[in-house]
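Below: a set of structures, written as C-alpha cells.
Derivation of every value follows stated rules applied to the coordinates shown; laboratory data play no part. What you are looking at is a predicted structure, and each value in this text was computed from that prediction instead of being measured. Cβ atoms are built from the backbone, for glycine too; each structure is taken alone.
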Structure I
C-alpha cells in the first residue's frame, strides 16, 4: 500500500513539475489576422507549440486586444506583456538608433532590406536588451503608400496641406513634413473612424493594411508613393526571456528565424494579390512615375534624424547592399 501511495505521489510530483515548467507567452499586435505579419505571428506560434511539444505555448492576440503599439512595447519593456510585433518607428521611441531601419528610400530593394535588417539591424537591436526587450526577428511590414479623400498624389506638391495620419514616432512625422503634408499621429485602431468622419484626410501604410482593414470603404484615392519600407519587429520581454530555460530559448529563437523567412515570402505574395483586389473596389489607384522627386524631398528626413539614427548606422545599412 505504501509503495502504491509513493508511486502516486511521485506521479503527481512529476506531473506538477512538468506543468510548472511549461510557459504560456502572450503575443499582442495591432493587425487584422489576415495581415501578412499577423499570419507570421500565427505561424511562429504554431512552430513554437509544436517544437516544444507544449512546453512553451505562444498565444496570439491581434487587433489591439492587448493595447495599442505604445502600450504593447511598454508592456514588453516592463514585463506585463510577453511579446509583440511592432513598427520600427514606434520602437525608436525607446531605442532611438533603430529609427535607421525606417529611413525613407534607404533600401535599394527587398533583398537589400532583408540583409540590412539581419545584420546592421540586429546589431543595433542588441542594445534593447539592456532596456528590457530582445529582438528575435525582423518580419516585413511592406512598402508604404498614401491614401486620402482629396486628390490623387503624383508629386510631393500634391501632398501639401493634406492631414495624414501617421503612427506615433518621429519617422512618420518627419516624412510627412518633408513631403508637405500635415502629420497627425494617432493609434491605428482609430484610423478607420477618423477617415470616415473626416477628422483626417488620409493615412500612409502598406497595401496589406489598406486591404485587410477595409480602408477602401472610407478612402477615395491610393497613390503608390512607396516612400517607406520597413520591418515589423518581433520582440520578447527580457523578463520573459530570462524565465525560459536555455533549451526553451533556443526553440523560440529558431522558430522566430524560420517564421521570419516564411513571413517575408508570404508578404511578397499577398502584396501583389491585395493590389489586384483593391483594383476591384471603388478606390482609385494611381502610379507615381517620378519617385525621384519623393526621394529627394525625403533626404530632409535623413538629415533631421541623423543625430538619432547615427551616421555610422546609416552607412552600415547602405553597405548591406554590397
Structure II
C-alpha cells in the first residue's frame, strides 16, 4: 500500500496522504516527549513525504500544537494539511500542572466548552500556538456529554467558518462510533476521526457508521490503529488496550492474528495499519509517534507488501469480519 497516495476529505477537494501523523504523544501521552524529539519526529515525517498532521489543544495543554509550530516553521503552508480540535479551552492558572503520569505541563487548566464563543476562541488560541493563519480540518473533540450543544452551537460556528473559507473541513473526533453516526444523520459533516473502533481487534464501526459515511460522502480518519499499544507490542502481559490493561480475551485474539501474520512473514503492525486503510471510506490513518524512528517504522509498515492470502486466512479463521474490505 502506498502511504503517500492521496485521498479526498469528503467532497471538500482537500487531499491528505493516506498515512498521517497523530500529535497526541507530543503532548506527553503516557510518556514525556521533549521538544527536540517531537520536532525530529515531525521532520522525519516531512522527509518521508507525509503531509497530514493532527493535533489538539488538549494534547499536553497546548504543548503538541507548539511543537508543531516549531517543526513546521518555514514549511510551505500549502504543502501539508493540518487538523486540530475544539471543545477544550485552555485557561492560564499561573501554576505549573502535572498529568496522571506526573509529567510537567504548561500552566493551564482545561475547560469543556462547545459554545459558539468557545469554538471561536479555541480556534483563535490554536492559531496563535501553531503560529499559522489557518487550520484545514477542525474536529469537535469528544463531545460525549455535550451532543446537543455540539450540534446546535459548535457545528454552526464551524459551518460559518467553512463557508467563509477560513477552514476547509468540519469533523468530530470520538472514541465511539454511535455518536458519530448520530452526527452524520444530523449535520453536514465532512469527516470523522474514529479512534480505535475500526481496527484488527475492534470492528464496531464497520456495520452502521461506515456505510452511512459512504452514503453521505463523509470521510473517516482512523486514530489509534494500534488500539493504544497492543497491536504495536510483543503481545506479552502488560500491554494496553484503550489505555487500560489488555483483557485476556483481547490479548488472545491479537495473538491468533499474529500467528497468521508470522506464517506469512508479515509484521503485526503492518497488518494493523493496512487493514483500516483498505475500507473505501477511510481517507487516512494517523498513528502517533514518540521518535523519528517510530515515524519511519510506521511508514515502512504502511508500505509493507502483504500477500492476499494473509487476509483470506484471517477471514477463514473468523479473526476479521467476512464483509471487511482488505487490500
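Observations on the structure shown:
- For mean count of other Cβ atoms within 10 Å over residues 36-43 computed as 23.6, the structure of I, II it came from: I
- If you line up I, II by distance in nm of label points 7 Å out along Cα→Cβ at positions 172 and 268, the top spot, with the largest value, goes to II.
- Value 14.8, 43, calculated as Rg and Dmax of the Cα atoms in Å, for residues 76-195 alone, assigned to which of I, II: II
- Ranking I, II by relative contact order in percent (Cα under 8 Å, 6 or more apart), the structure that comes out highest: I
- In this comparison of I, II, the computed figure -14000 for helix-only ellipticity at 222 nm (-39500 (n - 2.57) for each DSSP H run of 4 or more, over all residues; to 500) is attributed to I.
- Between structures I, II, the calculation of volume of the Cα convex hull per residue in Å³ yields its largest number for I.
- Which of I, II yields 0.8 [distance in nm of label points 7 Å out along Cα→Cβ at positions 84 and 108, calculated]: II
- Each of the structures I, II was assessed by percent of Cα pairs over 15 Å apart, for residues 220-275 alone; the largest value belongs to I.
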